[in-house]
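Following are the structures in question.
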Structure 1
Amino acid sequence: MFAVKRALKLNNNEATLMAKHAGFRRVVFNFGLSLRTQMYSEGKLSDSMVIDEVKKVLTNHVKKQPEFAWMNQLSSRVYQNALIDLKDAFSRYRSGKAGHPKFASRRNGQSFRVDSSNGKVLLSAGNTIKIPTLGTFRLHEPLECGYVSQTFTISKEGSRWFISFCVDAERLPVQQPKSSVGIDVGIKSFAMLSNQQVFDAPKPLKQAKTKLATLQRQASRQVKASNNQRKTYNKIRRLHAQIACIRKDFLHKLTTYLALTFKLIKIEDLNIKGMMANHRLAGAISDLGFYEFKRQLDYKCLMYGANLVLVDQWFPSSKTCSNCGIKKDMPLGFRTYDCPACGISIDRDLNASVNILNWEPSAGGG
């Protein structure tokens, strides 16, 4: 199973329709959550029983009131999926996997789900997509082939709307042209490969982060809740979405290239949480998306038939000479590994990537 996500190309009327459905989902979710919370004292009624009753109240009473007549103009699949989401939220809460469900806020993002009540639907290849109960909409990027799916999630990121759906199928494994590679991820260069390929974080990401800091300072100096501050916060939200898109685009292209090119890929099993504790590095680590890189590489290797090996996080890849194996301390400021034993002089990150490529489980940490 894999997911497909595309940006929708909406006109103003279509964007307004999506916003109305997102608001519909939010109202229903909050309505159900409010009633469930109020009924905690009503004995041992299960979450599922209460939410099923909420659904009946919405269908038979609330939607028939004049002030809620607008609900009848929108897809009923939205409120049914909103209540399913509420059930799932309580299920995770009861099992200890998450905290108590919180009221949905527009500030937390706009999204909703619809599905086909008649089962799975066929989506044709091309520049448009037919969404069950909503209609046909244009896509910025075409579907390259036909897909079959049943449930669709529509979400807003910045000023753009996206649609995503799952496909119950497996991609055919590919024949990678190269055998193996070791990868060292870092701050100076995002990824250094053992074959000397270097992948730097995209420049637009750094430029956007600089602009974001400027806008945040500007907002802090403006009159609280003023129109100017609201406009600045809208710019900040759009820039956050742009930064996320730049990062995702970079990581998706890099991980897809690696999974399609190398049969065996070795990377360090980095302790991201521990690294984030270093306040001087936390910002850069968060910006670059080390965790997301590892996550994407993991599922794409499975998808394309490559083999991913996680190297012991305690393996001293930067401290070990890739030529003779001697170890020495390497503070972060040292960018070249000069071996006192064999005399080799090699870039710090390249040295680490070669050691990662040559690592075997018996090597252990140290």
Structure 2
Amino acid sequence: MTFSELGVPKDLNKGLKEMGIIVPTKIQEQAIPVLIKNKIDFIGKAQTGTGKTAAFGIPLLLDIDTNKEEVQALILAPTRELGQQIAKQLFKYTKYTDKIFTESVYGGEKIERQIARLKRPTHIIVATPGRLIDLMERKSVDISKIKTVVMDEADEMLSMGFKKDLTTILSKTKGNRNIWLFSATIPGSLSEIIDSYVDKKAVRISVDRNETVNKGIDHNFVVVEEANKLDTLTYFLKSHKGQRGIIFTKTKVAARTLSKQLIAKNYNTGLLEGDMTQKDRDKVMRAFKKETLQFLVSTDVAARGIDVADLAFVVHYQLPDQIEYYTHRSGRTARAGKTGLSLALIVRKELRVIRDLEKELNINFSQVR
């Protein structure tokens, strides 16, 4: 299939082609025609890294009336990074179309600055839930005329404690609007929101897990004693001199400890974890993107929305609790048609987890000895 066959007009297609988006992914193929043609509620179940931004972004842009200077769509995202990334993508898609104005709002930046920006014509707001509530309380944003609410990474928003904010926002947009919900998983707490706010006749699409793992990734594992993990990691980093990558841990404490250990061994390493201030996160991400930092130690939630080109590898210093997180982590490498390496450092009893990942995700791991 091509984007033209899905119903995407030439001017928008031209912007996509320039970004190297030429062949639709499974979720795009299934969501775009449905959302372009119908005014419906929609639930899309697909992993991170499957092209969800274009799946909802293209139909959303096509529905904006540029003659009206009012907020017509709202996109909710769990993190500032993901919100900024979505806004940036929408801007790039519309290079050759009528001017559509998107504003990204989030915590960690002065609210006055965002209020000033929202006074300009704005068609789409991309927001983290907490900051949107703050702006609503200050009467600085009007979501009464919104036609579409998109919830991206909905399960992640709930796991980060945004349930109350989400229900407040959704209850304020009741009426003649559609909800498009995208999520990697549908936990019980999300089912409650779906039952309360999403139309019973909503179209539901689920993209199979084993179609979501990037084929350009080489999956490896090495069995080590817990006490030897750090030495194994530093040996690996030495042998990949000049290459860049992300090292994942399961907990904030482990991330902090590991980044300190690597810095002490003179590795050019940055840290990304959920308790950091937004200013510190931004500083680390700028340094990593500018390549003044070679490695990044990160937790799963902190890595949401990270999109850095040319990462050669990811290392799972600790395996994640959820299969979806493995897909999300490994998908940070081998982007835009390139190849990459995903290496898991495991203790012997975790071999069964590797076998589960192979079975669930339809991938093959090679053991490094």
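Nothing in this text is a laboratory measurement; each read-out follows from the coordinates by a stated rule. Remember, predicted model here, so these are calculated numbers, not experimental data. Cβ atoms are built from the backbone, for glycine too; each structure is taken alone.
Here P(r) over Cα pairs in 20 Å bins from 0, in percent has been calculated and equals 22, 47, 27, 4, 0, so which of 1, 2 was it run on?
Details: 1: 22, 47, 27, 4, 0; 2: 28, 57, 14, 0.
It was calculated from structure 1.
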#### Entry: Entry that produces 0.95 once FRET efficiency 1/(1 + (r/R0)^6) of positions 40 and 104 (r between Cβ atoms, R0 = 30 Å, to 0.05) is calculated, selected from 1, 2
1
#### Entry: With FRET efficiency 1/(1 + (r/R0)^6) of positions 112 and 240 (r between Cβ atoms, R0 = 41 Å, to 0.05) derived as 0.35, matching label from 1, 2
2
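semi-axes √(5λ) of the Cα gyration tensor in Å, for residues 64-159 alone computed as 27, 19, 15: which structure among 1, 2?
Structure 1 accounts for this read-out.
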### Message
Of the structures labelled 1, 2, one was used to calculate helix-only ellipticity at 222 nm (-39500 (n - 2.57) for each DSSP H run of 4 or more, over all residues; to 500), giving -11500. Name it.
### Response
2
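For structures 1, 2, calculate distance in nm of label points 7 Å out along Cα→Cβ at positions 72 and 144 and state which one comes out highest.
1
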### Message
As an exercise: Cα Rg over 2.2 N^0.38 Å, for residues 16-231 alone, calculated from one structure in 1, 2, equals 1.08. Which structure is it?
### Response
2
